[in-house]
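The data blocks that follow each hold one structure.
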Structure I
Amino acid sequence: MPKWMTTWAIVSQTVITAIVTVVLLWYRIAWRPIESFDQFRLLQMLEYSWKLLVSSLIDVIFRNGIVLIIGKLYSPADVGYYSQVQKLSELPAITFTSALKNANFPILSQASESEISKKFLDTVIISSLVFVPLCTFIFVNSREIVKLLLGEAWSSVSIFLSILICGYILLPLQSLNLNILQVKGRSDLFLKLEVFKKIFLSC
């Protein structure tokens, strides 16, 4: 296959995924934008949401910064190995955590103050019973998983999959804790925790 076709296949996948997502959201959600907006409500939302935006930007910069550092210190092949294994380890972790957050947020938002702790604890227990065995399975069978999904040539990077999946094992718990802060409207603490976490990881 020509090299330009491989490049355009990656680009097309990203664009098509975005288009399909927009179409599905437009079809499934009844809300439609209108020509006017309430300035007071906009300011209220900005006060809450800009901190979440900054937190997301910090996370993206940090993640991509790791790849840049690896690229400076090691060969392009090593960067490719890391990127592929990172994507592979993120697939179960990010997919599970995103589904958990999206399902848990409206439940916590509608719960009374006295119910939040119980619902939070129930979600933590159930998610741990599912996710921890999944991570354990990937850790134990990382070599076979890499061979199956990436091929025999990539089998040497299975050790990195085992290491990265261990790092994701507490991701659902972390996301649920951050969900509580969002439900409480404490996006300021959300941002402070993100900054502290990145400083700690950098050290």
Structure II
Amino acid sequence: MLRKADLHSTHNSIAADSLVWLEQAELLNISAISIYQNLIKSYSNHNLSPSARSKATMGFMGSYMLLSGYAFENLIKGVSIARFKDESLDILKQKRWNYRKGHGISSIARDLIDDVTKDELDLLSRFEEFVIWGGRYPVPLKESMYSQSYKLRLKGKDFQVRNKLFNRLRNILVEEWEEGNNEKFYGDDGLNEFKNAFDNTNI
């Protein structure tokens, strides 16, 4: 067990490493993509009754949107850490991530990324709704949040928008990290292999 002083130092060291946030985002993204593949299969499976197809599709959709939201939250916060490397985690929480108790990724991204599009912000706002309550509870714990229940849905071009945005944010994070550390980032071999396999798969 780490001593209190060592625990503080270790925690802060890991939290300040934007590549750790990137890796967590990519691991969550792997799970989200796998669930999305099952979502498409269940939606297209006409051997199931309409009721069974509906239940499977809704179940996979909620999990896919939830994990996608967590993936983007890690990725967006990783960009913040790489860009504002002189700011502590506490300052980032207070100054950069102070939307919806840290889960307001659409607002964080709007402040962070100059060229974020209307479609991308719309998608991020729906991801954050799933993270805050839609992917976990039947209703939000605060009644006022239920006015946002219309966001609990997929749109036809979401998958293309999310993948393009994920890759763009990843590239921004890596560029910020390389500039700050004055070295080249080559990525993780396992993650790179999965990404290449996914890029060659039609969904």
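What follows is calculated from the coordinates using simple rules that are stated; it is not laboratory data. This structure is a prediction, so every number in the text was calculated from the model and none was measured. Cβ atoms are built from the backbone, for glycine too; each structure is taken alone.
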Out of I, II, choose the structure whose coordinates give distance in nm of label points 7 Å out along Cα→Cβ at positions 29 and 45 equal to 2.8 when calculated. II
Given 2.3 for distance in nm of label points 7 Å out along Cα→Cβ at positions 21 and 181, calculated: source structure among I, II: I
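Tell me which structure, out of I, II, gives 10.5 once mean count of other Cβ atoms within 10 Å over residues 141-148 is calculated.
II
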If helix-only ellipticity at 222 nm (-39500 (n - 2.57) for each DSSP H run of 4 or more, over all residues; to 500) is computed and equals -22500, the structure in I, II: II
Which structure, out of I, II, was distance in nm of label points 7 Å out along Cα→Cβ at positions 61 and 117 calculated from, if the result is 3.8? I
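Assign the value 1.10, calculated as Cα Rg over 2.2 N^0.38 Å, to the correct structure from I, II.
Values: I: 1.21; II: 1.10.
Among I, II, the structure yielding 1.10 for Cα Rg over 2.2 N^0.38 Å is II.
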Which of I, II yields 4.6 for distance in nm of label points 7 Å out along Cα→Cβ at positions 13 and 157, as computed? II
Computed 23 for relative contact order in percent (Cα under 8 Å, 6 or more apart) - originating structure among I, II: II
